[in-house]
Structures are given as C-alpha cells and as structure tokens.
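Read the figures in this text as sums done on the coordinates, not as results from a lab. Worth saying up front: this structure is predicted, and the values here are computed from it rather than measured. Cβ atoms are built from the backbone, for glycine too; each structure is taken alone.
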Structure P
Amino acid sequence: MIACVQMKLRAEDYRTEQTFENKIMSIMDQIRQESGEGRLLVVFPEHIGTFCIMCNAPERTWSKKTFTEASLSLIAHNWIAVAHYMLHYRVSPVRALFLAKSADIERIYLSTFTKAARKYGAWIIAGSGTLRWGETKRIYNSSPVITPTGDVIYRQHKVHLVDMEGKAGLNLEPAPLNYMSVVQSPFGDLGVAVCLDAFQVEVRERLAGLGAQILVQPSANNGPWNEWQQEDWLRSSFAAVAENREFDLAINPMLVGNFFDVEFEGQSSIIDQQGYVVQAQSHDEEEILLKKDPLS
C-alpha cells in the first residue's frame, strides 16, 4: 500500500520532542490500521522536520505572535552558540541558529521517523527538514528516505528554493543538481523532487534518466490555494506523469495548517498516467490518501 499524508501543521505538536513523536506515531497508526498488513510506503509533506527547531523551546518563545518573533526569541535564548557560529562561519543569525540547533533538530526529526519505520514496518519518505551537511556551514532542505529497519539510506536535498527558504527567510543553501539520485525500493525506483524541484524540467530529466519510476514531491505551499495556484500546480507532478508520462506514478503530499503566522494550503494527490488516482477533498484539513501498491 502507498500512503500520501496531507498533514495539518499545529504548533502544539511541536511543543516538545514527545508531542512531535506522538503526532507522527498517531498518523502512522491510523495508516497501518487502514492499510492492513503488507508492505507499506508512506510519504509525508515538506518542512515537517524544519519546525522541530521549536521543540523544547522556552515558554517566552511560544508566547510570541509571529514566527519571526519566535525565531528572534530563540536566537536570543541561544545567543552564545549563535554568536560562535556567526563569527566562525561568517553567516547570518538565522543560519547560525540552525547550525546551533542542528544536532537537536536531526535527533528529534530522524529518531521519530526511524522509530516509526521500525514499529510499523514501513518505508517512509519523511517529508523534509532543514538538516546540516556534515560538519559544514551548509543547511539544506533535505528529504530522508527510511527503510523498515529504521535505516536512513538517502537524503535528497532541494535544488530550487522558494522565497521563504532564501536569504531573507530561512537562509538555506540550494543543492547542486548532480546531488540528485534515485532510490531503489520494493515499490519501484523512487525519485524525490522536493516541492519546487518537481516543476523543473532539468530535475525531472535527471531523475527519469536515472531510472526513476515513481516521482515523489513532498510539498509545502505557503500561500492561498486559489484558482491560479491550483492551475499552476499542474505544471509539476501532474504534467510529469499524466501529460508527459515521464514516470509511472507521482505522490504529492502537501502541508496544510499554520505555524504562528505562517500558513500553508494545498491538495495532496497520487497521480498515474491516466490522471488523478486520488486527491484530497480539502485544502486545509488533514487527510490520508491510500493507493494499492501497483507492483504488489
């Protein structure tokens, strides 16, 4: 079975690392109950790991009205480590904050999903999160692929960033195109194109050229799901599979809900070469889309 998770973002699920784990485990439990026994591929939306930076933050940070204010509060709370990274790497306060919190973010984010993969015997593409590249100053928007044994076998870094991820926002680093590869799985060869990457012809050509059969597009659209956005979204997974037949299948989970004042909307979908196999009914509520594994 293949599960596409339209996860609703709620601040209370990121209060602590335990509340985050509880949220992911509750979703996985629901999926396993609905899918029954057998092999399982679960795909989560973009950036659900990014907000793990707020786990275990002090109450004064949570009392802020906007995500920018909360981030500034978090920088102040970690000012010694932030100042160290700013001076050592000559980076912005936001990048320094992510570097200072990188070990905590990775531990909370990945340990939750590796535990879920083992418990539910599932392959999981854990959406994405802001993860540090080794011991460097690089912070990528990375999408981890996890096996049922809890092994993180691959991380796909986002190549094309949106404004929220750029220097005026999260200050992430765009990855080179040649960092993109394909993951072999029992469901077919997986090509992960994080959100905007799936709109890019050169990204899709690289993944198709490497033999990807399933295009996976974890997404987080931080804007209204209006008529223009819905029409524009057809240029990504839908065009790649239903129109151009570059891949056999596409899985496009989308983040919805809000985190402080940052809002996300969208309709998740699973697409084959005939069109939409299943699509979310709402653009702002949590849903789980299921499709029988085509290779089972």
Structure Q
Amino acid sequence: MVSRRSFLGFAAAVPLASQRPSAANEAQTPDAVPVRRAGKVAIAFKSPTPRPNGLQATAEGLWIIDQGPGCRATLVRYEDGAVLRQFETDTVLPSGITFDGEALWIGSTFSYENVRVDAKTGAVLDRKPTPGCTTYTMAGDPPARRSPLAPPVTPPAPRAADAPASPPPQPARLTQGRNIRFQGAHGQEWRNGRLWTTATCARSIYEIDPATWTVHRVLQTPGPRPHGLAFEGRYLWHNDGDLHTFFKYDLDTNRIVERVQLAGGDPLSHGLTIQGETLWYCDDVGVVCRMALKA
C-alpha cells in the first residue's frame, strides 16, 4: 500500500496539466455553434494562376499561393488582382501562405513541410516538418532518453584552428512520396512571433515557436478538411471545405464561438485571409472571393 506521504511526494513531482501549454481542445459539433450573419460572397477577380490554394493579406497587397505548375507565389492588388510580383517556389502542391514581416511561410502539402522563402525571390530559407504529419515536440516534453545500456556517443573531432569553416547545409526537402491519404500543411498564419498551421491528416491547428519548432497549442477542427487560417483581433478563423463553413475560435478558451455558413452555390473555400472587416478566400478553380464579416 502507498502511504499518504509517498503519494503526496509523487504528486508534487508531477506537473499539473494547467502548467503545460494548451493541448488539443475537445472537438465541437458544428451545428451547436451560433451562426454569424455575414455579407454575401462575391467573386472579386480571376486568379492570375490556375489553382489558387492559399491567401495572405499584407500592406503591400494580397499574396496567392498556387498548386498549379511552378507552385507560384503571386502578390496582387486588392482592387483588380493585377500582378505586382510573382515567382516559382520549391514546394509540392502548396496549400497556404503567410508573411512573418520578413519572409513568406508556405504550406508544402505533399512534402509535409512548412517552408520559409524569401518574399522577393522565393529562395528557400528554411524547411520544417509539419506537426501532425510527422512526430513533433510539444512545450514541456522531456528530452529524448537513451538507453543506459547503449554505448557512449563519441563526440566529433575538434576542428583545427586554421581549417576553413564548412558552409551551413542547405535545407533538404523531405522525401516522402505523395499520397492523397496523407495530406500535410494547409493554412498558414503569423501572429506575435508564432506560426500557426493546419494539418489535414491530423484534423488540427498548431501554434508553433519557429525558433525551436516546438508546438505550444493544438486545436482540434470540427471537420475533415481543415484549410485556411486568419486572425480577426484576438480571434482565429478557420475554414473547412467539406462543411462549407468558417469557424471562429476564441483563443482565451480554445473554443469555437461563431460560424459563418456558406450557401450551397457559393464557391468552395480553400485559402483564407482577413483584411479589416473583409474576409477573402479562394476557390482552386481559379477565383478569389470576398465577403463582409458583418451583414
């Protein structure tokens, strides 16, 4: 039998759940979420690329990432979709894009990565594996443990003082083959130094510290086809293509508090972004749409 003193000592050594970062929230039933009245959907313009699949509103213009040939990123004018800048990206059928103030993050869906690229040229700056499609580290996790029976690790030989420094290795693309059953990153969003991304196969949204690639929060999505992400103040919007719905998360509670239900004849939602009180989204048949968030 465990004594009371032993039990209390053990309990004190175990971190409380409230001391850990936010874990996956409880899945919510979409029909139980109040409906928000919004404006009617209008097609703003035809996309300059054939398969637009991610959007990001910036002060400079609207970014579009495309799944067509070249996986092009295009910066366009809000007024008419006129191209301001365009380049190909080294991604695989990408499905989301955001801007961190210096560079773009792109969801490379079928290499299961989040790829950071130069916003002027598209040159790859970094590649990270998408949480939920690969294993990942969560804040508060213990360090990796080795068997005490394993042989000691031999440290690398020190470099001679006059030896030239080796150039840093270029980020290498993950090599998993494309499989429609295993879809990676979709929506991308940046807020206060953190990258937010959706992972379709995990039906989840992840908040990530990009410096350590550590997950700090996981939000379960209510449907099977999570896609875009967009902030409206302290709230995070997310859309599900199969449910034809936009969901609004209160990040203080990690709960969905509102939804916008599209009409049956409205274009299908893929990429998502918000500019002021206007919600923008794209349908991958080649159109960019907008809708007032308030009716």
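Tabulated data
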quantity	calculated
Top of P, Q by mean count of other Cβ atoms within 10 Å over residues 216-223, largest first	P
For P(r) over Cα pairs in 5 Å bins from 0, in percent, for residues 128-223 alone computed as 2, 14, 24, 25, 18, 11, 4, 1, 0, the structure of P, Q it came from	P
Origin of the derived value -9500 (helix-only ellipticity at 222 nm (-39500 (n - 2.57) for each DSSP H run of 4 or more, over all residues; to 500); candidates P, Q)	P
Winner on distance in nm of label points 7 Å out along Cα→Cβ at positions 104 and 232 once structures P, Q are ranked, highest first	P
Which of P, Q leads on Rg/Rh (Cα atoms, Kirkwood Rh), largest value	Q
